[in-house]
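All of the numbers you see were taken from the coordinates with simple rules; none came from a lab. Since we're looking at a predicted model, the values are computed, not measured. Cβ atoms are built from the backbone, for glycine too; each structure is taken alone.
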Structure 1
């Protein structure tokens, strides 16, 4: 199965790059600001959640703009990819009825689009980190970047693998369950507030009475765990829970294998169902 996956990925690599780039270009076609929206959109969203965090909840977090921006960047890529994959086979049904192609390419094409936007946002994170490292414009003082920042590489690799695995499973289930997208909207809305996108989920006040809840929210929730890991290594010179990182790596690889197996097993029936 994995050998077939690698062979198909190599065979259709050029198509994947062409189709993804075409989607990116069509997305901004006719827009006056064009690709600048890929920068402005996350910046505006960061300002909105900064207002919620500081003005309404009165949360004071060191290097808060970068903290929020990292969370929004990772959540946006995860949320949009999974939501689109719930109906992507039906979205491309006219193409799939004419062309025989591995269906996992639809997931990778979607990840390419949102992953490219994520990399732009991460570029803005790097710029903000440089500014904070040079000018102490935060109450916490100057941002110190240590070698721990390199830990962001395995964190992002695991994050992309997790998104791929979950998107493959969602795509397969979305073919057979018409209401899956509606269910996902509710589940992901709840998960958004559980992940600490615009607040520090590790400092909630009710953990003293419910210690098990800290483990659920910070470690058993993979998206929350990866957000915390990214923030800790970039902003606070800390490698967060490397043992749990290993656990989630093993589980993610197992989910990837499951997703690939499900899609290869059922992809010939997709057209009949839709």
Structure 2
């Protein structure tokens, strides 16, 4: 896994189920550990981009709602409240380790429109030059694509992570999730299921291994991560699905230990294609 070890620019995507407790409240211990690890990687000279979900889930917890809103305006309002809380926490936690963060809330138009895409790329470049950590989320309060899931735009933050990885010319893309990686079956239902440590290519057979999409707190699932891995590896970006319940797993990964599922890059194109 030398290419992972040598990655200098890394996009890390973290999902709602990793950031929150079952009741919807922010998992402060895990967020704190994640911030400590990413700040340490940045201090060691790696460039880090964090693509974060969780705005709606955190907003639901902040509002004390008994369940996630089912209507689009309700979800967007929860996202507006939750995004404030998320960035407040990230700013505070990363600041404790001497790191500065910058927020980028994106819609599909920001990457489809050539001028806006160039402005976005310029912003990323300058944030890296300043030594800051860009924190990216879809702008759920004005864009309903991820909320509706399955539309013709981002559809889900896993897809957004792959787009960002291509946009910034990342060397590696890492998904932190509540699974150890891609398995041959559902470990909770199939005792013979085993972890696939390396996937040379995301084929239809690999995609078929994905289970049901999403949880009560998140909108994705393994299928969206596999689709994102396919897009990223075809653009020359090594991709890993890793258990994020212990953010310190990132150290093991970057030290070259076999952990999670590694999807090998297929080419070394650096041109951006959404």
Structure 3
């Protein structure tokens, strides 16, 4: 059976340092896969390569059977992969609804001339884009809709900025969403709420999800499968229980225990 995303012997080297080394990874359609590992394990580099921000030194990345290597980030988005970032990246001076609308232009058909001439087809497409943006924002309850639609993103709380970034990824109509530490900086109540929403991204919207996360409660509650990276290599993979109890994983996080003398 072919996988939705398949990574084969992927390596990337920066100045002789292996950020990732001979990494093999796959995701099947409808899965939620958690990626864990200590700081410096190569997790964000892994996402950067999938999304076209870093070119691998060797190996291949295939999405729906076609290679992504060499594609620009916008081309990867057009193929059906969206992502969020560890450090939230929004257009702070644009409104909340504009942040989500602009992400959809990878799917638009009307070009520059349509915009300059303000044609009927362009206006119709813009209306469809706005309607989809409002639908996506409604997924997060009342926090990002109503009067907030026309507020600049800069006024949002940190947790709502994270929600807006996820909404922007959703609006690109992807098949696969990469979430980079989605609950980082949130309090326990906010983390629990977003954990529930991650599950609904699959059950209600049909997205396949790969998430990097340090909060093990989140990883445990949403992941079908967990992969642990360390020094750019796969250290362990399996169910959350299998990976979290793996001695090599425990050592990677906590260090080797001192030997008794």
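Out of 1, 2, 3, which has the highest value for distance in nm of label points 7 Å out along Cα→Cβ at positions 125 and 245? Going through 1, 2, 3 one by one, distance in nm of label points 7 Å out along Cα→Cβ at positions 125 and 245 peaks for structure 3.
When Rg and Dmax of the Cα atoms in Å is calculated, the result is 19.6, 81; to which of the structures 1, 2, 3 does this value belong?
3
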